[in-house]
Structure I
Amino acid sequence: MNTSALPAVSIPAPGQRSASLLVHIDPSEHARRQSAGLGAITSPDVLDLLLAIPEGFPVARDALPWRQQELLAGRRFPPGAVERSRTHITRLAVRPCRVILARVEGAPTRRDLGRASGFAPFCARTLVIPRLPHRAGFLTEADFWGIGITHRASDGSEETLVEPRPWRPMRHTPAGWRFVEQAYAEYLKKEQR
């Protein structure tokens, strides 16, 4: 997939200077959420509950743990995330986008490689550097960790020195889904401008 054709969305990342994400929005889920008045779902408890329910398959409410039943009964549960009947619940919400690549701006240092590594559980990542590395082995180390290295020249042109390793999810977690929802929230903000 050509990531340069996908919209870039900047997200704030705790402890990170500048980082941007390349995302692919799921047009079906985006349209469904728009018609349901549902934006990003960022509550870890809600995402944990949604992961416990298979998409599109009715599950008896009383089969859920008591804590999740209380969460469902609460008024703050996002509308449009599930369909409810008296006895069953069906998950409608799926991940609204796929994060393709995190681009972290930084220097050719281990510290900035570490900043890029923070995205490892969620997507492929690359470190964009303004100068070529002086330290022998820097590019080899980046390649070992699967972090791409892109050199941005003073004229703004970019050259890929190390390709980022493609990302494959090892498991589906509330934290991974929340990361995607945060990216989607940034997409929604950008779309409203």
Structure II
Amino acid sequence: MTVTEAPLPGILLISLDKFGDARGSFFESWNKERYAREGLPFTFVQDNVSYSSKGVVRGLHFQNPNPQGKLVHVVQGEVFDVAVDLRVGSPTFCKWFGAILSAANNTQMYIPEGFAHGFMALSDLAIFSYKCTALYDKAGDRSVRWDDPDIGIDWPIKNGILSDKDRHAPLLKDLPREALFSPNQRA
């Protein structure tokens, strides 16, 4: 396992070792002790899996209060995975980082609390799995527009397929200030 810090502080790319032979392959997607040895002592309380067809965009989602850190990876197919810094006062506020995650490259991304997260399916079918550091909280469920020009994400497919929730998500400038993460907030 190799851990690399992304250009936005707190976001990590984790390349997993994969072992294979004529029968197929095997990899360990989570091991508390192994991750702790790498300085990643995360505590996860919920796992989620989504199935998406090519062009589907899920996000940009975040939760506040009760923010979630997420460890994400692709079980089948390929996605463009994105995190956006929503920590008011951060030197990287409103900046984004994106990476291709796929079953082939066997890479995970850790998105810490204080970031919005989203992805776009690039393969005909993408099975996406993620572990969360906090339980889903409907009252804190929030979104920001996937194509917000002030964020400027360079999505690989320009016309994403969206849920009603994501299609009608507000622009970042239209979110109430209290919806974002304050400098004193745990994030």
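The numbers here are math on the coordinates, done by the rules we state, and not lab data. Because the structure is predicted, anything quoted here is derived from the model rather than measured. Cβ atoms are built from the backbone, for glycine too; each structure is taken alone.
In terms of FRET efficiency 1/(1 + (r/R0)^6) of positions 33 and 177 (r between Cβ atoms, R0 = 25 Å, to 0.05), which of structures I, II is highest?
Ranking I, II on FRET efficiency 1/(1 + (r/R0)^6) of positions 33 and 177 (r between Cβ atoms, R0 = 25 Å, to 0.05), first place is I.
Suppose you compute Rg/Rh (Cα atoms, Kirkwood Rh) for every structure in I, II: which one lands on 0.96?
II
Can you say which of I, II returns 37, 22, 9 when Cα extents along the principal axes in Å, for residues 65-104 alone is computed?
II
Taking relative contact order in percent (Cα under 8 Å, 6 or more apart) as the quantity of interest, name the structure among I, II where it is greatest.
When relative contact order in percent (Cα under 8 Å, 6 or more apart) is computed for each of I, II, structure II gives the biggest number.
Thinking only about distance in nm of label points 7 Å out along Cα→Cβ at positions 25 and 145, which of I, II has the largest value?
Comparing I, II, the top value of distance in nm of label points 7 Å out along Cα→Cβ at positions 25 and 145 belongs to II.
Could you tell me which structure in I, II was used to calculate helix-only ellipticity at 222 nm (-39500 (n - 2.57) for each DSSP H run of 4 or more, over all residues; to 500) as -9500?
Answer by label: I.
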